[in-house]
Each structure stands twice: as structure tokens, then as C-alpha cells.
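Student: Each structure below is given as C-alpha cells.
Each reported figure results from applying straightforward, stated rules to the coordinates on display, with no laboratory input. None of the values given here were measured: they were computed from a predicted structure. Cβ atoms are built from the backbone, for glycine too; each structure is taken alone.
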Structure P
Amino acid sequence: MIIGGSASQKLAANVAEELEDCLCSIETKKFPDGERYIRIKGKIDKEAVIVQSTGYPQDENLIELLFLIQNLKDLGCEKIKVVIPYFGYGRQEKRFKEGEAISAKIVANLIEKSGADEILSINLHEDSVREFFTIPTKNISAMGAIAEYIDNITEEPIIIAPDKGALSFAEEIAKILDCRCTYMNKVRLGPDKVETKIADIRCDFDPDDPELKDLKKNEEKKVDIQSVEGKEAVIIDDIIATGGTIVNAIGILKEHGAKSVNVCCVHPLLVNDAILKIYAAGAKSIAGTNSLKSEVSCISIAKVIADALK
């Protein structure tokens, strides 16, 4: 049986459809004082899958998830797999300043102690979050689904990571699409001055490519091509929150003559008018997965989740 929390009902329905499995409905409401009410409607199976993101409002969605897990256990469910497409509080996986709460660890402990038997999440911001669980935990990649989307909107894309931290995502997509990728590299010019440049564009060696004619096959498969002029750039990141990093990247790509700039991400948080800022900077389109509900959540990860559950 598949159960969708309030934050992921449509996604849960799509996962159930992919698996040809039963979708169990729930009743949820908020009392006048703000407390949550949860009721699972239907017969309880021995095994269940809960699909619930813990994005905004984080506390409400997290409490609902904990209620669903513990309630299923109390009602006789023996094994519960919890799919958390977006893992709220996952960006605080360590103490950056003395005295800070390690919120990712606290949330992981709450979920596990509520009765979860296995965790599946989509592109955790920090893979180290999995270490806070003692139960099996999978960090699933949405890059295949995003690559399929990119393939439908561009002919010869160059995949751009807005910083080096997102380079692995760009490389994964570039490998699937057999295209080039690069990242924005921040170079410190002085104590108070940082310049962002387009780094080397990485690609598989092609002996017929005139731009690589002087390279030998046994050399590193990398070529210094700073220009994106006249090319279709696609920025990829795991999370877009305020959009500041993306706006900066778009500006640089436009300055270098990119034909178009499309923006893709896994988790579209998009707070503080981020969509408006990104379009105003010159983006042709913005697309995110449906790990979170937003007006740009047009890339479905239902099949990715279903395949992982199989």
C-alpha cells in the first residue's frame, strides 16, 4: 500500500500508478489551535510505503510524517518504507558555529524512532545525512529524469553547474546526454574581491572534433574552451532557494554570448521572488522536479522512486 502525505499526494498517486499498487487515502486536518489530526482510511497491509516531503511548512509536514509512521506501526504494519523526496533540515548536517543544533541528525533520529524501517530520499544536499540513520537509507538521483527533460527542450546543450559543488550533477547529466558540461569557478583576486569565471568545459574525447585535434587520446579528457557563445546553456543545481547563485550564473553566461539559458533543479524551494529574479536575469525557462510542489515542478520523479522501490 502507498500512502501520500499532504505534501506529496499527487506524487504518491503517480508512484502507485507506476507500481500498479494500492493507493491508500488519509484524512488530515488542523484543529483551531493548530494541532494536527491524522486518520488512515482503509485496511492496513503488513508493508507500506509513505511518500512525504518535509519542505515548507517544514514543521507541519515533519509532524505529519511522524504521525503517519507511528500510527501505521500501532495499527499493525510490520514494515514501513519512507520516501522523503525533499529532506527538510538536511542542510544543517554539522555545526558550522559553536552551539548550533545539528538539525539533520535530530530529524533523522525522530523519523527512525517513530518506526521507519527504510528511508529513500532524492538527491540529499549532503549525502552524509545518511550516516545519521542506522536503518537502510538510499540517496536516489533525479538526474536521469532531468536529463530526459533537457533532451526534449534543447538540441545541443552545454550543462552548467553554478558552482563546483554542483559539478557532479552536471557531469551525470552530460554523460547521459553525451554532451559537454562545465561549472562556475570562483577565483579570489584579493581579500575582498571574488571573480566568477566559466571553468574548463569537460567532454568525452572525440578524435574527429576539430577543437580537440591537438590532443592525444591518452591525455586527460578535458579541453579549455571558455566560450559558450551561440550555445544552449542549461544550468543544473540540486536546490534553488533565493536564486542568487543562479542569477549570477545567468549573467555570466549571457555576457559570454550564450544563445539561451534554461534552468533546472531537483528541489525548487524558490523563496523571496526567486522565479521573478531568475526570469528577469534572462532565463528562457525554469524547471524543477515534483519533489516539492511549485509552479515550475514539471519533471516527474515518480518512475525514479518506483524503480528504487522495486
Structure Q
Amino acid sequence: MSSLEQPRIYVAGHRGMVGSAIVRALLARGVAADQIITRTHAELDLTQQSAVQAFFASEKPDQVYLAAAKVGGILANNSYPADFIYDNLLLQANIIHAAHEYGVQKLLFLGSSCIYPRMAPQPMAEDALLTGTLELTNEPYAIAKIAGIKLCESYNRQYGRDYRSVMPTNLYGPGDNYHPENSHVIPALLRRFHEAKVDGASEVMIWGTGKPRREFLYVDDMAAASVFVMCLSDAEYRAQVKPQLSHINVGYGSDVTIAELAQTVARIVGYTGHIGFDVEKPDGAPRKLMDSGRLQAMGWRATVTLEDGLRRAYQDMQTQEMRSV
């Protein structure tokens, strides 16, 4: 290890919503800023194996948080499926293999709840992996994330590495994408209700019936869970996982209907008009809830309530707007 007191930690994807939260979590735990290694995409293209190998040879990190990924919503996943599977497979394989080649014993891979079959029993437990057909709209991305889990497990089995994987539910919070067309449900609702308040609109229409249930986790809770899992002793970790079913779900623990979410967002934003539902638009899956029992048994639970997290996210959106003016 490079230091008697602190390891050198590489956070891949440090500019993304999750990666930046992991950096905050590490700093909050007392990790010195100069012990955290980061690179922008312009500085290091993670899809280029030779560049990744040279980076690991030069920087010699002791630990890796693999939060880098090519991500997007339904439209992007449908439009660029080859890019999503190719880029994610490459960057994951390059980082995990280089970590092994240069002696990194501890690595944490961040996946996605989309790894589970579209009709998986609710709540979705870790053992639902590879038991059914994936959601077609993001299947290439899901396949890449499943491959990342299996890469970690394979290096553990063959080489005795300690490469762990965590699968988050729907995330939101600082650093989110608030684009009016390409964002996910929480940032989309925050922007829609904010603009309706500013414009004095009498009604905001929500897609679907409002009945589907979704689980949401504040991104700093996700970061705290990631550091928690990384810091578990080998005995604590292996008491809850199997060598070929080693990934750990990270969820809030409960879900809400889209209608309840919309009402909460409207209240936080200060919108007092009518909320309508366009029942001609699709609902999507009726429910997507993670079974986080494995992580809870290890001793971790989320701490940021949905309402508190939404308030923080709304403040972040307004801050982003002020910076762009």
C-alpha cells in the first residue's frame, strides 16, 4: 500500500452523479483529497486498453470504485444499443483487468437494477439474476452490467481477488441530469413543476395513470453504502454472499406510487395547480422494488428520506440553473 495510513483510491467516473457522491463520501470519512485519484474522459479514455494499462502502471492505486459507465434513458438506449453494450463492456473489462494486472486487491463495481428480468418477482432479490428475459429497451446495457458482475466474480475465483459489486435502485440527487427530454422521472418532475410554477400554469400532466410504484434512493446514501460495502471485512462480506452470486442490492427499502411522488414534488417546488394524468400514455412496469435484505443484514440502511432528498435535489437543480446563466 502506498501509505501506512491511507490507500490511494481511484474513483472511475468521478464527474458523474454517483462517482462525485463517492468522492464526497470518502472525503467525509477522512480520506485525504490527495489520496483520491481521478481522471476526466479527456484525460483518460477508459475504452482504450493501452491507456488504462498505462494509467494503472503510473498511478498504482490500492483500491478502485468503478462508477464510470455510458448511461442514458429509454430513448438513448433504444437509439444507440451498440454503443451502450460496446463502450460499457470495454471500460469495465479494461479497468477490472488492469486492476488485477497491477495488484489491486479491492475493487467495487457499480451496476444497475436493470440486470433483473423484466418480470422478476417483487421485491427483486439478488438470486433473480439470469432467471428470465430482460427489459428489451435497455437489454444491451443490462447485459454489460451483468458481465461486469461476472468479471468480478471470475477474478475472485481464479485469482483470489476481492472485487465486489453493488446494484442500486433508482438514484437521484446532486449532479443529476435535469434535461427536459432525456432525464429520469425525479429530475423530470422537478423541472416540470418548477417551470409550471414560474409560468403560472394551471395544470401539469403526468404520463400514465400514476399507479405504478417505484423505489428511489438519494445518491449520497448510495455512496455511503458503496463505501460501507468496500470497507466490510472479508468475513462480514462472505457471510452474506456466494462466490457466484456476490452482488448486493442497494435500495431505500420502500416505494411510492408515481402519483404520490408527483404530489410530493409539487409541494416541495411550491406548485399549487392541478395535477392530471394522461392515461393514454404507458405506465411501464407496475412495480420495481429491490430486496435489500442482504445489505440490511450486513448493518446498513438508507438515512435520507424521500422528502428530504427531493428538497436537496431541487436546490441542486436551481444551483445548476444559476451557474448556467
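Student: P(r) over Cα pairs in 10 Å bins from 0, in percent, for residues 81-128 alone was computed and gave 26, 54, 18, 2; which structure, P, Q, did it come from?
Tutor: P
Student: Separate question: With Rg/Rh (Cα atoms, Kirkwood Rh) derived from the coordinates and found to be 0.97, which of P, Q does the value describe?
Tutor: Of the structures listed, the value fits Q.
Student: Please state which of the structures P, Q yields -9000 when helix-only ellipticity at 222 nm (-39500 (n - 2.57) for each DSSP H run of 4 or more, over all residues; to 500) is computed from it.
Tutor: P
Student: Out of P, Q, which has the highest value for FRET efficiency 1/(1 + (r/R0)^6) of positions 9 and 289 (r between Cβ atoms, R0 = 35 Å, to 0.05)?
Tutor: P
Student: Can you rank P, Q by relative contact order in percent (Cα under 8 Å, 6 or more apart) and just name the one with the largest value?
Tutor: Ranking P, Q on relative contact order in percent (Cα under 8 Å, 6 or more apart), first place is Q.
Student: Now for a different question. Rank structures P, Q by distance in nm of label points 7 Å out along Cα→Cβ at positions 169 and 281 and report only the one at the top, that is, the highest.
Tutor: Largest value of distance in nm of label points 7 Å out along Cα→Cβ at positions 169 and 281: Q.
Student: Right, something else. With Kirkwood radius over Cα pairs in Å, for residues 177-240 alone derived from the coordinates and found to be 15.2, which of P, Q does the value describe?
Tutor: Matching structure: Q.
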